[in-house]
1. Out of 1, 2, 3, choose the structure whose coordinates give helix-only ellipticity at 222 nm (-39500 (n - 2.57) for each DSSP H run of 4 or more, over all residues; to 500) equal to -12500 when calculated.
2. Out of 1, 2, 3, which one gives 19.9 for Kirkwood radius over Cα pairs in Å as computed from the coordinates?
3. So Cα Rg over 2.2 N^0.38 Å, for residues 152-255 alone, computed for just one structure, reads 1.12; which one of 1, 2, 3 is that?
Structure 1
Amino acid sequence: MRPLVVVLLLACCAAVPARAQRPAAPPIDSTAVVALRLTDGSEFVGRVVAADDTSLTLLTLAAARVVLPRRSVASWRVRRGLTTARGFRPADPNATRLFFGPTARTLEQGTGYFADYYLFFPVVGYGVHERVMISGGVSLIPGASNQLVYVAAKAGLVRSPTFALALGGFWATVPGESGASLGNGYGVATLGTEDHAVTFMGGYPFTAHDIASEPMFMVGGETRIGYRTKLLAEFWKFPETSEVPVIFGVRWFGDRIAVDFGFVYPLGSDTNGFPFVPWVDFAVNW
């Protein structure tokens, strides 16, 4: 498993310099919103509506026309989002998952992310194709003699602005520990936009020697409540147990980073004391 994780890390690192080879300025596109970073460190956001050999004209989100010398553009990138009557709304960069459960969306080819759950469970994901992504990592639990190794993959079957369908799998193991492995093969569907959607997932957990006699299910939802905030919720039903773990909370996101904070609550349990377990994770995309 460790060589595979190393390959994932190398592949994701290799994706970063590839973007540095873009031309010094973006092509004319009156629909794409781009962020231009200049050599003096300032940044302009808008649409490139005209260009010649020495300059380009940018229509900013405030509807101002700015003419910039080409030589002043140090780098540029397309900003994902939606232009509405109220202006531009940035997209959630971490739309391939909720808190822990996957959505049916996949990464764009050549893009990726670094995520971390509770600081001790880092994950690197990479889009190897516009409909295929892989991810993996190794736990960093202090004092543990063996760490947990985990890998995952997801392939999109249907992809549209309001509906996505995918198949995926997950495998985790502790090398050197007999019987310390667990996986899950699943199908997942997401109905709705990246702002408001419901996700349904179903699959069968398995170990190296056995497959669960009952399926597991997850129902999740996401709804945008602000310019850069979402509410998220997940309901899990595992085989052979009546308890239903629920994760609920909020996501704040920027252009490339997303931070989740919530609580885990086991419905149907007889937990005494404070019943909520805090949940925290973050992801940085490129």
Structure 2
Amino acid sequence: MNNLVSIVIPAYNAEPFIKDTIKSVLNQTYDNWELIVVNDGSIDKTLEIIKSFNDIRIKIINQTNSGVSVARNNGMNISMGDFIVFLDADDIFSENFIEKRLICLLSNQNIGFCCSEVFHFKNNVNEIIEKKIGTFENIEENILLYNKGFDSVPSNYMFRKSVLKQNNICFDKRLSSTADRLFLLELNKFTIGKFVENAPLYYRISENSMSNKFNKKLVDDNILYLRILKEKKLIPPSLKNEVYIIHSYIFGTACLKLKRLCFIEWYIKGLFINPLRFFKIIFTKLQNKS
């Protein structure tokens, strides 16, 4: 087993964490890899930290700030490996992360990707606050309906690059925090995945991360994501009503928090589709908060 694995890290102002992330790559049990770090216009010491690692397997791309999706795509475009991982700049590999996923893909030529557990942590990987698994089957339901226990974080996956290239799968540059969900839903049309035991990703919960920082940009990103799902017809007819009801509630509530009048429009949409189901979602959410 001597296949080259490409690891792409999009990095924007990642100074607090990127050193530990790169170290987790260096500590892998499998060593035939290339690490492509795409410095997305950082204005802190991110670039300085990357350059401090003296390893010929590490490559640096500098670009003006263009967003995480563009950074991932640019890294993929210059990658040389047959397999690829998109590692976020604050996440941590377990030591056998690459080896176990590579064995899985080499042993199952019919699959296009694989994933494992996702251990959520804040400050210390030894203090896990939540455990989930990557979604590899029933992908549409798990992602579109936000099923508990599943995670779509891109760092957890290893992809067969030929499948991505043959089907023109890349990250939509219009999206940021939701780009990973769209990526998996598009990939799901062309291939299947598999679960790998005991090779977790350590996913850092950071208040400053895109997906955890509630603001107008995050809400608008999610609304655009739903629009693109409709455009690309990625919502199965069997899930259509439920997907629209759930998103109407999510967007309506988010817009209300932001004091945007469009919350009325979203709530009306949810009520129009199925009033009983919409009120049930509201009631369940209120119960969970109490």
Structure 3
Amino acid sequence: MDLTPYIKTQKQIDQAKQLVIEGKLFYQPLAIADDLHVGAGYEFLVGEMAGCVYWPTIPPNRLEQPSLKRWIVDSARGPAFIDANRRLAVLYDGFIDGICEAVGDISRLTFADVGCNSGYFPVSFMKRGARRAVGFDRADYGPTFKWLNGVLGTRAEFIYKSYDGKQQCIPGSGQFDVVVSVAVLCHLSDTLQHLAFLGSMAKKAVFLWTPVTEEDAYCIHFGEPNKYYGADEFPLCFDNLVRPSVRLLRKSLELMGFTKIIELPNPPGGMPESFFQPHRAIVAVRP
């Protein structure tokens, strides 16, 4: 998302830089200023540790902070980094357009993004006229939501609660017309239970973007445990590239009463097909 037409003051840019320093602004693709772009698009294409923040003017003493240094991309790679995140933003915007087309007039609808990160999808739905859009996450992105709302003039909400695998719910989350899950299933051991929770939370539609396996079977592949979340205990510790089969996803959605299942394409100018193809973008709509 290109925020540069919306940013009016140096204070807004300084606030964004502070959010980067605090680890609350790095993963989703946002162009903030000539010397500040964030997003994981470059890492998706090149590999982990390549960097998620382009900030060539960062004060050198800040790079003494290991947790921040990990995210800063080599300035020489700036053009490639910026292009990768532009392409990721095109992909996300294509998903958002596809969701809106599938569910109809969104001015009467409520949206929830489970595992929302910095709020790209909730603020995008609000920009398009949604009645309400809420993000849930296990990390506190409340300050990032506040900053994005201030820049864009939106009213997206953040709720600092995460999915509880033991209870198989987000306590007190309630129901929404449309529920969005972007690259979350791939980090959860209880794949079908979480999918069932998403289905119970959604009155009208669910959107999934997740890595898959193409096997013609009802199956799930798991990677190594505790790659990202070291405190998660067995059996909820398998958090590394969990991949359900497409057949399993479609059958699960059908069993939950979703009668219209749409696979969204890679939009023109989106991520390379080599990245897109191992995933599925699915909108499932109830009658």
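1. Working through the options, I get structure 2.
2. 2
3. The read-out was computed on structure 3.
Any read-out appearing in this document is the output of simple, stated calculations on the displayed coordinates, not a laboratory observation. Please read these numbers as outputs of a predicted model, since none were measured by experiment.
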